[in-house]
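Just so it is clear, none of the values below were taken in a lab; they were calculated from the coordinates. It should be emphasised that the depicted structure is a prediction, and the values quoted were computed from it without experimental measurement. Cβ atoms are built from the backbone, for glycine too; each structure is taken alone.
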Structure 1
Amino acid sequence: MESLNRMAIELVDEALEYAEELNVGGYDLDNEATVLDFGLEFDGGIEAGLLLTEIQTAGLATPSRDLGTVGDAPIQYVELATDQPALSLLCSQKAGWELATEDFEGLGSGPARALVAREEEFRRIGYTDAFDLTALAVETTDEPTASAAEQVADLAEVEPSGVFLLVYPTASVVGSVTNAARAAELATFRLAELGYDPAAIVSATGRAPVPPVPEDERTAIARTNDAIAYGGTAHLTVRQDDDVFDAVPSTAADEHGRPFREVFDELDWEFEEVPSDLFAPAKVTIDVLGGPTYVHGETNEELLVESFDL
């Protein structure tokens with residue numbers, strides 16, 4: 001497989017070329033690392049969110065949008081499909097990099113993770129990347145700093161000038177879009193966490209509503225998680241049958257049925273304390289090649305109407 005980072009950088013170049021049309025901005029830090037602002041000082045938008053999703057998945061997944069409903073309200077939905085779920089979703093899109101320095105904090109996703117390859121997913125899949133340029137999408141409310149770019153450069157073993165940080169807050173259009181695009185990723189990750197071989201997942205498609213952007217970050221975090229856990233759907237095509245498929249959707253979690261705001265508040269917003277089985281789409285179809293097709297879970301529009309304040 002060609003370098004995930006090389007494929008992603010081609011899309012980063014597209015974002016820089018069409019920054020004005022996408023309502024995003026680009027600038028260099030003192031150490032020559034490049035920042036692309038997808039929602040801090042710039043508005044971003046649906047198309048910017050879709051392009052950032054492509055970058056997060058290293059160009060190996062296809063995101064699209066359409067208009068659906070939540071309750072009686074027309075709401076945009078994002079769908080993402082890939083025939084390379086292990087690489088595009090687990091080795092790239094997954095938010096697995098806690099980027100923290102003395103002057104910056106954010107949650108990173110994207111192909112830069114594959115240059116470090118320390119997470120369990122890379123050992124399971126047997127993939128590491130090598131390239132001299134890298135892209136990390138960072139969900140944050142902070143302006144990127146040179147020290148943050150230095151941390152990425154050091155761990156990814158590239159020059160700071162080869163680092164591209166693509167930043168956005170959860171409470172932004174891009175934040176709502178890119179998080180809605182995670183239904184397939186979370187279904188794939190959940191199945192892998194249950195012990196299923198990710199190499200046996202042939203294709204993955206997911207769909208979820210794009211939450212309205214609220215005023216504050218905590219409400220946005222709760223809404224984007226509700227969108228997946230109560231409105232997200234996924235379809236996985238796999239090679240092997242297994243008895244764990246019924247545990248993939250969020251409905252299998254003990255905490256299912258409670259809005260994420262309530263769960264987060266109860267746990268004082270300690271994210272690592274939230275049961276991991278709640279981070280999954282609400283309904284999942286798993287199609288075994290040459291075998292049965294399973295359907296598990298159900299969506300909950302009533303909870304989404306409340307969460308989205310419709």
Structure 2
Amino acid sequence: MFSGSIPALVTPFHADGSVDEDAFLSFVDWQIEQGSGALVPCGTTGEAATLSAEEHFHVVRLCVDRTAGRVPVIAGAGSNDTRVAIHNIAAAKAAGADAALMVPPYYNRPNQEGIFRHFEAVAQSCDLPIVLYNVPGRTVTDIAVETMARITAAFPSVVGVKDATGVLQRVSAQRAACGAGFTQLSGNDETSLAFNAMGGVGCISVAANVAPRLCADFQAACAAGDYAAAREYQDRLFPLYVALFSDASPGPTKYALTRVRPDFPPALRLPMTWPSDASQRAVDAALAHAGLV
């Protein structure tokens with residue numbers, strides 16, 4: 001259902017902290033023109049944790065309307081409160097999204113039964129396709145392979161996973177448990193090459209914000225089985241993958257965007273801040289290495 005290079009979109013802000021709608025719409029157009037296979041508004045990289053519910057789904061609708069069916073839109077919609085998650089997936093559907101990206105409950109730290117029951121309630125509330133987002137480094141909650149298999153067997157609307165565990169053997173384990181048709185998308189740019197070789201079909205990417213054409217071409221090479229070309233793209237992009245996490249994300253990514261798109265607004269919402277001088281130097285070097293500046 002979803003494949004290729006899928007940017008986890010940043011959300012541009014004006015200097016006063018309000019959403020810069022014009023910059024966002026232009027950014028959506030650029031991403032599609034550069035070959036992105038789908039778009040994810042209002043995820044972690046989109047600073048969703050700092051958006052009000054009204055802002056969140058306004059941005060999703062802006063993305064859907066501007067995309068106009070050219071590529072799918074997967075709306076960030078997760079919550080650690082099951083009732084809020086149910087509300088969010090309904091709001092994502094009402095905004096016209098093609099799917100919802102849903103994390104397991106964070107902070108609460110439910111057991112595996114609690115994770116299953118959470119997704120049971122969400123899936124039963126709405127028929128919008130769901131892409132699970134397994135990112136234990138942020139949620140301190142891991143969807144075990146067995147639980148993922150149980151969820152996908154029970155709820156056909158759960159169509160895939162953004163796997164940001166960094167544990168590559170999970171790709172094979174999840175393929176065996178959930179079936180070859182279950183969509184597996186890497187949540188880590190730096191391991192996407194190996195992830196695809198093991199059965200993944202793309203990446204929900206931070207780097208694609210900055211280098212959408214290179215990331216799209218890299219994913220296309222993987223899909224074609226041309227791993228010699230894919231390794232060349234990997235070598236070209238790898239310093240950027242690292243540099244974009246040289247300070248708290250998405251600070252380095254927004255800095256990088258001001259280098260490749262000088263009209264992009266240089267603003268984040270607290271508690272996120274502009275990256276350090278060292279991080280900016282790392283980004284500058286990575287952009288030069290990739291041939292982007």
Quiz item: Suppose you compute helix-only ellipticity at 222 nm (-39500 (n - 2.57) for each DSSP H run of 4 or more, over all residues; to 500) for every structure in 1, 2: which one lands on -14500?
Solution: 2
Quiz item: Taking distance in nm of label points 7 Å out along Cα→Cβ at positions 33 and 265 from the coordinates of each of 1, 2, which one would give 2.1?
Solution: 2
Practice problem: For structures 1, 2, calculate mean count of other Cβ atoms within 10 Å over residues 89-96 and state which one comes out highest. | Solution: 1
Self-check item: Structure responsible for 0.45, with FRET efficiency 1/(1 + (r/R0)^6) of positions 25 and 225 (r between Cβ atoms, R0 = 35 Å, to 0.05) calculated and labels 1, 2 on offer
Solution: 2
Quiz item: Taking Rg and Dmax of the Cα atoms in Å from the coordinates of each of 1, 2, which one would give 17.8, 49?
Solution: 2
Self-check item: Ranking 1, 2 by distance in nm of label points 7 Å out along Cα→Cβ at positions 105 and 241, the structure that comes out highest
Solution: 1
Quiz item: Hey, Cα extents along the principal axes in Å, for residues 41-176 alone derived from one of 1, 2 reads 38, 30, 28; which structure?
Solution: 2
